[in-house]
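*Asks:* The structures considered in this document are given below.
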Structure 1
Amino acid sequence: MIKGGPIFVSLAILAMPLCAQDWTKESKDRAKRAALHDSAQLVRGDSGKWNEDALLQHAPPIAQKPAKLSLDAWCDQLKKKKVELTDKDDNWLIFRTAQLDDNDRVWVERIERRGQEITVALNQAKWKGKYFRNFTYYQVIAVNLGKLEPGKYETKWIIQPLVFAKFDGDGKALEANWPKDERPADKKPTKLRLTFTVSKSSR
């Protein structure tokens, strides 16, 4: 079962080229499908928090997050203020899933930049096995886009629906085990769009 909400950090498998106009980051290692999650948190339904709809936010460098504040709580604070970043800052995207069952899995598959267009592809795999106990959670995922040149950026976050019935590894529904037999679901992907501006630094 997925267990409650510590923040974990992992590094992307493919590093982003410095000062490159176009780039792609993707993880092809099935055993490390969270490799593009620069930071993440699971928030269980029995914690008293609930997220009805998926949410995408533009965020400042995660180093600005107070150490004792969870990633999810920081997202709540950011919704109340305008994020203003310059070409000297790293730009982050933070995504919160809608409420999921505890055996469902989500992971970022690819992040691309083409000029001033950013595309993120995220897989959301719904488990079709038999539940004996049913918990829920939502996941908060942060990805670092790095420094961007001044200008207006269009972001498209694509949620690709999958289904699966088997876990890899020992086959148990543990947090460390990923789907083994995932396949496309019979529904269209969901797209979230976000526009943000990067200013030129005066420094």
Structure 2
Amino acid sequence: MKALKVALAVFVLATAAYPQTVDLGMGSFSNESGPILMAVDAAMVNQAIGSPYAMFVLFVGVGDKKGSVSVAAKDIVMVYKGQEIHMPSLLDLRKSYGGGIRDLDFYARLGKEGLISSWVKFYDFPDSDNFFPPLALSSNLALTEGHMTAFRGFMTPLYFKNPGFVKGDKLTIKVRDVKNPAVSGECEVVLD
């Protein structure tokens, strides 16, 4: 009986220590177990796995509807094979990669059915403001921080230099609050 209690305690601690990411299908993943709700759509990466830059689409919201969270572009990292990879600045991305408009246009045609089955369906995501707006006359200025409160979330494309992804790779996208770095969120992604 004592061994059963110890095993149960280890199981409870282990599940609390690791993120509760759910595979939503179609390249989408969600984690709503922490103070920052996250969903990551990797469908574009799955379609263009050999691209020099990988575009993920991030959806973030607050778990506590009475609070607010701000996420800075400079604080978002991808953990791949134990290495933290930061996003390039908008200027660096535009200097070395010209596929932003094509990526967003192609992403708009991909299915979003997986995302709709998560917490994302209850939130409003203004799609005009993000970290990497396309280089076009009608584009808004790029943001350096995304803000979320109550049922208003933040959606943005994320770009990372492709470290040599292959199908089946696992990675984690991590974010944290600008004012309180202890408030964070992460979402695991499996490329297929």
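*Asks:* One of 1, 2 was used to compute distance in nm of label points 7 Å out along Cα→Cβ at positions 113 and 145, and the answer was 0.9. Which one was it?
*Replies:* Going label by label, the one that fits is 1.
*Asks:* Which structure, out of 1, 2, was helix-only ellipticity at 222 nm (-39500 (n - 2.57) for each DSSP H run of 4 or more, over all residues; to 500) derived from, given a value of -6000?
*Replies:* Matching structure: 2.
*Asks:* Tell me which structure, out of 1, 2, gives 1.1 once distance in nm of label points 7 Å out along Cα→Cβ at positions 57 and 153 is calculated.
*Replies:* Computed on structure 2.
*Asks:* Using relative contact order in percent (Cα under 8 Å, 6 or more apart) as the calculated read-out, with 31 as its value, let me know the right label among 1, 2.
*Replies:* 2
*Asks:* Given 54 as the derived value for percent of Cα pairs over 17 Å apart, for residues 89-128 alone, which of the supplied structures 1, 2 does it correspond to?
*Replies:* 2
*Asks:* Quick one: FRET efficiency 1/(1 + (r/R0)^6) of positions 97 and 121 (r between Cβ atoms, R0 = 25 Å, to 0.05) came out at 0.95 when computed from one of 1, 2, so which one is it?
*Replies:* 1
None of the figures in this text is laboratory data; all of them are computed from the coordinates on show. Computed from a predicted structure; not experimentally measured. Cβ atoms are built from the backbone, for glycine too; each structure is taken alone.
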